[in-house]
Each structure stands twice: as structure tokens, then as C-alpha cells.
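Below you'll find a set of structures to go through.
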Structure P
């Protein structure tokens with residue numbers, strides 16, 4: 001095997017960075033001590049659902065990899081609050097997976113038991129308009145019905161936007177209420193489609209394509225009895241177990257600050273990583289990008305004009321979550337936001353989506369939806385006001401108390417995608433065309449939403465990624 005120094009120099013010589021000598025020198029192994037040069041088959045950037053799945057799958061194929069993650073943990077949108085002093089455990093990110101072989105196999109591979117989801121575990125819903133500060137005691141939210149499923153079947157490729165046709169039907173680019181009216185969806189199905197859990201942005205302005213991609217066959221199956229979660233109600237367990245197994249090949253609290261990606265498999269990629277122990281040079285055969293690839297996140301990867309013309313179109317939405325106790329809210333109740341006077345009772349923004357009970361008594365998780373970025377203090381202040389309002393609504397059975405916020409997560413940018421005009425112009429096919437270009441592959445949640453689908457997509461792409469590395 002070639003030495004790691006020679007491979008790094010080889011990749012640098014073959015690359016197309018086109019910079020001055022001092023910049024080029026940063027990609028040469030001779031500029032680093034040997035302990036700061038990493039030679040590997042794959043560089044995986046991002047340790048969420050996709051990146052962690054890819055790392056474990058590659059390990060099981062006896063491939064080498066280095067995973068770079070900006071935070072101090074793996075798991076991405078799977079987020080769990082754990083209080084060792086009380087034993088409290090609260091999942092407040094990903095809640096449910098589809099009961100499918102890929103899920104059962106991945107959980108089993110990481111020594112984590114699964115159990116069936118009981119939707120009553122998330123509380124019985126009581127509806128309030130959190131903006132108008134009124135209770136809606138007689139309101140029952142509509143659920144999607146056979147007419148909604150018929151639309152999913154008609155546009156089956158919306159389960160995975162990798163399969164989106166070059167000519168996207170114009171009906172799918174209508175906002176969902178207009179689409180529902182045009183195709184004759186019932187009011188219940190329209191309302192149900194507008195209120196999928198954890199759907200960011202203003203639902204009344206969200207396209208049918210986005211709603212049906214979010215509330216797809218996987219999502220509907222999960223909410224019709226085919227959902228599973230970690231038996232210990234800690235969905236992050238698989239990611240902690242994964243980290244314990246691959247720790248030596250993971251750089252936490254680290255980020256890529258420069259990249260040199262060659263034009264052919266023989267030239268590979270070189271990355272400069274800022275880590276807690278200083279800069280490291282990573283020389284890899286192939287690069288796997290597994291983080292939200294919005295323009296601000298990809299600036300350091302030396303994009304060329306082709307890549308910029310495609311990746312610059314991506315944006316995400318703003319969505320937040322957290323954990324709170326000492327609320328004195330009623331046990332077993334999911335306090336859910338609904339509009340008293342809005343179309344299809346869509347909740348007004350910005351605002352709390354829901355405050356739901358957890359498996360740990362007294363602990364609630366909440367989600368917060370907004371069209372503009374907000375800070376943690378702003379969100380917790382607004383959520384505190386909402387809890388105070390709810391306390392006033394149940395004053396006869398509870399005592400007002402000061403909520404205690406114990407954890408928080410910014411899930412932004414959430415639900416990535418381009419604008420309507422770019423979708424109509426065949427953007428998704430152009431994005432697929434970037435797979436493997438300059439030894440770079442894009443996984444994560446751009447084409448699909450649920451973790452189950454992210455794992456499926458990653459598994460489907462890995463043979464091509466490994467095949468490209470074998471050409472090095």
C-alpha cells in the first residue's frame with residue numbers, strides 16, 4: 001500500500017484547486033506532523049442519521065473512514081434529553097421509525113431493542129389557539145383518508161424525490177389548499193395533510209409536493225400502527241452505541257475549512273479539518289456529504305461553477321424543540337396548537353406546535369415553528385408564555401408554577417429544498433447529476449424526510465460510492 005504521505009501528495013498534484021503555493025501547501029502531507037495526516041477510504045462529513053449509517057455500513061465492509069461532526073455527539077435530529085440524577089429520558093427530536101427490515105437490522109446491529117409505538121404514549125390531544133389564547137374544546141382535527149392515499153399512490157415518486165420526473169406536474173407546485181381544492185380532497189384529508197407533526201413553515205403556503213413528500217406512505221404507515229421506537233424510549237441509544245464503536249475514526253466538534261477535490265477517482269479528495277487538537281489533513285478516495293448542504297455550509301468545499309449553480313438553490317426552514325418540566329400541566333395531555341379562525345384550523349406562526357408528555361412523568365417536549373430565525377431565549381420566553389396561558393385554562397386543577405427549561409435543539413435548516421421555479425426547471429435531476437462528481441456524494445434528507453428513508457437511500461447509494469472508491 002502506498003504511504004499516506006504519498007497518497008496525499010498524489011491527490012494534491014492531481015487536484016484542480018488552482019490556488020497559490022501557500023494555499024496548495026496546506027494539502028501536502030509534508031506540511032503536517034504524521035499524527036495530523038489521516039489516510040482513509042472515505043471522508044464522511046456529518047454524523048446524523050445518514051452519516052452514522054454510512055459509517056457503520058462501511059465498517060462492516062472492512063472499509064476505512066473518518067467521520068467529521070461539528071457537535072459533540074452523533075444523531076443529528078435524533079435528540080434525547082437524559083438526566084442521570086433523576087433517570088428522566090425524553091426524546092424530543094425523531095420520535096418514530098417505520099417497522100421495516102432496515103430499521104430492525106440497524107437497531108439490532110447497534111444492540112438496541114425496539115418496541116411498537118402506541119400513539120397514546122404522546123398524550124391525548126387538547127386543542128388551543130396559542131396565538132389568540134383561546135381553548136377549542138369542541139374541535140377534533142381531521143385525519144388523512146383514502147382520497148389522500150390515492151394522491152400518494154398517483155404520485156408515488158413523491159415518497160423519494162430521487163424519482164421525481166424531469167417535468168414535474170404543475171399541480172404539485174400549487175400550495176396544498178389549492179391543490180386539495182383542485183383534486184377534490186375532503187376537508188378532513190386537507191386538514192390532516194396540513195398538520196403532519198414536525199412540518200416546518202407556513203402550511204397554507206407549502207406546496208403539495210412538499211406536503212406529500214413529508215406525509216408520504218412511510219409517514220402514514222407509521223401513524224397507522226407500523227411505527228417503532230427504542231424500547232427504552234431513548235432513540236439516541238443507537239447513536240451512542242455507534243460512537244462507542246467507531247470513536248477512533250470520529251472527529252467531534254470539528255469542521256472542514258478547506259477542500260481540494262480532484263476531477264477523477266484517481267485524484268481523490270483532500271480536506272483540512274479544524275479539530276479541538278488543531279488542524280488535520282484528511283486524504284480520502286471519496287467524500288460523502290451527510291449534513292444539510294445549504295450554501296453557507298458548503299462554502300469551504302471549493303465548489304466549482306456547476307456545483308454552485310445547483311447547491312446555491314437549496315434552503316431550509318426554521319424549526320426548534322426543547323424539554324421543559326415543572327409545568328403543572330395535566331398528565332397524559334398533548335396541548336396542540338390550532339387556529340380558531342384560520343383556514344383548515346392551521347396554527348398561526350410563529351408559535352409552539354405542541355407541548356406533549358414524555359415517558360418520564362413531569363417532563364414535556366415541545367416543538368416551535370417559525371418562518372424567521374429566533375434565538376433560544378426568544379423561543380423559551382414564548383413557550384413559557386404559552387404554558388402560563390395553559391395553566392390559566394386548567395386553574396381549577398393545577399397550581400401555577402414557573403416552567404423549567406432543561407434542553408433545547410435548533411433543527412434548522414429543516415426540510416431542505418429549492419424554490420418552485422427551480423423545481424419546475426428540473427432541479428432535482430440536476431442534483432442527482434452531482435452524485436459522484438469530483439469524488440463527492442450527497443446523502444442525508446434532501447430527497448426524503450424520515451430517518452427510515454434516509455437509511456434506505458444511504459444503503460442504496462453505498463454500492464456506487466464504494467465502487468467509485470475502488471477505482472482509486
Structure Q
């Protein structure tokens with residue numbers, strides 16, 4: 001008899017009504033934990049009505065629109081609750097340098113959290129030597145080492161195109177993003193990690209690419225504080241990719257680039273050679289190498305195809321370079337362009353930079369290590385330990401005072417009198433920072449030179465050898481699924497067609 005009330009209580013708690021009550025109580029707890037009160041001297045605080053998520057849904061639908069509205073209401077500095085994180089945004093470009101110089105703001109602590117959640121890399125947190133040694137490897141993405149990478153990349157592009165595309169004498173129709181994903185992923189992986197020696201190479205690349213994009217689609221969820229049980233197969237896909245890139249499996253691939261050889265030697269010094277986490281480091285490096293290059297390439301081709309005047313100018317610039325270097329376009333692949341020659345293609349570079357201006361929604365994030373006072377032209381603000389601070393470049397990129405008609409794609413926006421344009425103004429003052437798709441300071445992307453030159457190489461090949469036409473000539477919107485983290489993907493894919501020039 002004494003157990004009956006307890007059994008009844010359990011039955012009621014496990015009933016739909018009881019579970020709904022438990023969910024409501026959990027939501028209440030999350031709400032109470034997530035909400036806080038603005039202290040005197042702190043920036044304006046916008047928390048939204050959703051517990052934990054705050055204003056994430058509104059910002060994710062229209063980042064520029066929401067940020068501009070908040071800027072009008074609260075000024076250039078305010079704090080948002082986004083996915084359980086309190087992030088103070090800095091929108092005034094004159095403040096950027098003060099943020100970068102403040103020793104109480106840490107990029108390392110922020111990046112360690114990203115590496116742990118997204119790639120399951122733990123050792124950075126406790127082994128500063130490992131972090132420093134791997135950071136030193138980034139010098140092999142510049143200078144002569146970059147030249148070697150670009151030479152190998154052009155050879156790998158040649159193999160991809162000769163095996164598949166140069167056989168296409170008639171029009172072939174495909175989806176643009178799918179096309180770019182296939183070409184960029186295979187070319188980049190082969191250039192950096194090498195080629196599979198045994199087995200079906202095409203199958204290996206295809207399976208790796210498919211798993212990679214499943215992982216990339218889940219990346220933002222992995223970075224959130226959502227319990228892993230609610231993230232579906234995100235963790236299993238992550239583990240599958242890491243396993244593919246462990247020391248044992250990389251040993252089956254020949255032709256590692258210099259940077260991968262050095263990274264592997266460092267990793268084996270700090271781990272046992274069979275440690276699963278070595279594969280996690282390589283996954284992080286692979287993600288950094290392709291995740292933003294693919295959408296950047298897709299958007300650039302999309303904009304060029306929709307602007308015939310851009311296509312004509314770029315083709316003329318490329319043809320002029322090839323003629324001046326004695327290169328003739330034959331029936332086979334015969335392009336040989338140095339990094340210095342690629343750098344001389346000012347209209348091509350401008351077309352790419354304009355894409356990055358429109359489509360990159362990266363933020364420059366710092367972890368606030370201790371309470372601090374952030375000075376500004378209007379007033380000083382107090383910032384809390386444990387929060388994040390973010391510079392938000394898209395508000396700069398879409399500023400009509402800096403860029404005329406900022407919503408428009410203008411392929412020559414970064415060219416002036418036939419040379420690279422680097423002078424832009426706001427409030428009558430020349431801006432030190434006007435385009436920041438690759439970050440700033442210690443968090444500036446070390447692979448930016450490789451990424452931009454890879455896009456240039458592919459565009460040179462496409463515009464030299466192929467006729468290209470867009471089929472779905474419709475406006476395509478940005479998908480803000482990677483908001484705050486890099487170049488956004490198109491919300492929908494578009495059909496285009498290509499054939500080898502006769």
C-alpha cells in the first residue's frame with residue numbers, strides 16, 4: 001500500500017501532461033539562467049524573448065537589416081544574447097585597433113573552444129608548445145612555399161579538367177554550387193594532402209567530400225551548447241571524417257605538401273602516432289582549406305555570369321596576359337601563370353574581392369578574460385569577464401558612405417585608373433580597414449593567399465577554355481546558416497552550362 005502513491009506519481013510524471021510540465025520547467029530554468037540584468041556602464045543589452053537563443057533567429061534571417069536597426073537604436077556598441085552567448089558587437093571601424101591591442105581580449109581562448117567543439121581537439125588547451133609549433137607552419141602558406149603549392153594546384157586542376165571537362169565538346173548542364181564543390185574539393189585535397197595510391201581514387205574523394213559537407217552543415221550546431229544527444233548524427237560524421245585522416249590512413253596517400261609533412265611531424269612529437277586526435281587536427285586544416293573557398297568560387301562565377309560586361313573585361317585581361325607571356329591556347333591544357341602574374345590581374349582580383357564583400361559574414365571574435373573598460377569616441381563601456389567581443393565587418397562592407405550602392409555587385413569596385421584601389425573613406429577620414437573577409441590581427445586567415453589564388457587559377461582556366469552560360473537567371477539569396485563564420489552559401493543552387501571553346 002505504501003508504494004501506491006509513489007507509483008501513481010511516477011505514472012503522472014511520465015504521462016504527456018507530466019512531460020509537458022517538465023519541459024516547461026526546464027524552459028523556465030534555461031530562461032532564468034540565460035537572462036541577466038544590464039549593469040551601470042555596460043553597453044545596451046538586447047536579449048530577445050527566447051531563452052538561451054535570444055535574438056539568434058531574428059539576426060539569422062537578416063543580419064545586416066537587424067544590425068543596422070540596432071545601430072540606429074543603440075549606437076555602434078551593444079550586447080546581444082545569441083545561442084547562450086553574450087556577444088558585444090563593435091560596429092565603428094575607428095574602434096577596431098583599440099580592440100586588437102587590448103591584452104585582456106583573447107583570440108586563443110576563443111579558438112580553443114571552437115577547436116574542441118567542432119573538431120574534438122583537446123590538447124591545445126593544455127599544450128601551448130603544440131599550438132605555437134603548428135602556428136609556425138603557416139609560414140609555408142606564403143612565399144616560395146606558396147609558389148610550389150600553386151604550381152601543384154594548377155597541375156591538379158589540369159588533371160581534373162582533362163579527365164572530365166575537356167571531353168565535353170557539347171553543352172553540359174549542371175548545378176553551379178555542385179560543380180564548384182567537386183572541382184575545388186578534389187583539387188585542394190590533392191594539392192595539400194596528396195593522392196590515394198591504392199583503391200578507387202574517385203570513390204575515395206567522392207565519399208570524403210560527401211561526408212565533409214554533411215559535417216559542415218552541422219558545424220554551427222556543434223559549436224552551440226546544444227546537448228550532443230539532440231544533434232542527430234553530427235558527432236558520428238565528425239568521427240568518421242577524423243578516422244579517414246588519422247596517421248594510419250594518411251600513410252596510404254602520397255604527395256603530402258610541405259605544410260602537411262611539417263604538421264604531421266609536429267603532431268607525432270606531441271601525440272603517439274596512433275592517436276585519434278591527429279586526424280582531428282587534419283580535419284580542422286582541411287575544413288579551413290575548402291569551407292570558404294567553395295562558396296566564394298560559386299558566388300564569383302554566379303556574379304560574373306550575370307554581368308556580361310564583367311565577363312568581357314576579365315576575358316580581355318586574361319587574354320592580354322597570355323599574349324604578353326607568349327602563351328597560346330591550343331587544344332590541350334597549356335596555362336602556366338606565376339603568382340606575380342596572377343597578382344597583376346587587377347580586374348580579376350577586384351571581382352573576387354567584391355564577392356567577398358557581399359558574401360562574407362565572418363566576425364572577428366575575442367574572449368573577454370577579465371572585466372575591462374572599452375573606450376570609444378562617445379563614451380566608455382564596461383565589458384564582463386566571460387563574454388565575447390565581436391567586430392562585425394559586414395556592417396562596414398554594406399555601408400553606403402564607404403561603398404556606393406553597397407547591395408550591388410560591381411566587379412571593378414576595387415580598381416581605380418587601372419590599378420588596385422585601396423583608398424576608401426568614412427566621415428571624411430581614410431579608412432585603415434575597409435574590407436575584412438579574412439579577419440584581423442592574430443586571427444587573420446593564414447591561408448588567404450592560397451584561397452584567393454586558387455579561385456584566380458580556376459577562373460583563368462574556365463574563362464580561357466570554356467563558354468559559360470547561366471540557365472537559372474534569377475536572384476539567389478544568401479543562406480545565413482554559417483552566420484559569424486565565413487562566406488555564406490547560396491540559399492539555392494542554380495543551373496548553368498559549359499562547353500569547350502571551339
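Please treat every number below as a calculation from the coordinates, not as lab data. It should be emphasised that the depicted structure is a prediction, and the values quoted were computed from it without experimental measurement. Cβ atoms are built from the backbone, for glycine too; each structure is taken alone.
Computing mean projected area of the Cα convex hull in nm² across structures P, Q gives 22.6 for structure P. If relative contact order in percent (Cα under 8 Å, 6 or more apart) is calculated from each of P, Q, which structure is the one that comes out at 24? Value 24 for relative contact order in percent (Cα under 8 Å, 6 or more apart) corresponds to P out of P, Q.
In this comparison of P, Q, the computed figure 2.0 for distance in nm of label points 7 Å out along Cα→Cβ at positions 103 and 415 is attributed to P. Once distance in nm of label points 7 Å out along Cα→Cβ at positions 95 and 311 is calculated for every structure in P, Q, which label goes with the largest value? The structure with the largest value is Q.
Using distance in nm of label points 7 Å out along Cα→Cβ at positions 159 and 431, single out the structure from P, Q with the greatest value. Max of distance in nm of label points 7 Å out along Cα→Cβ at positions 159 and 431: Q. Have a look at P, Q and say which one yields -15500 for helix-only ellipticity at 222 nm (-39500 (n - 2.57) for each DSSP H run of 4 or more, over all residues; to 500), as calculated. This value belongs to structure Q.
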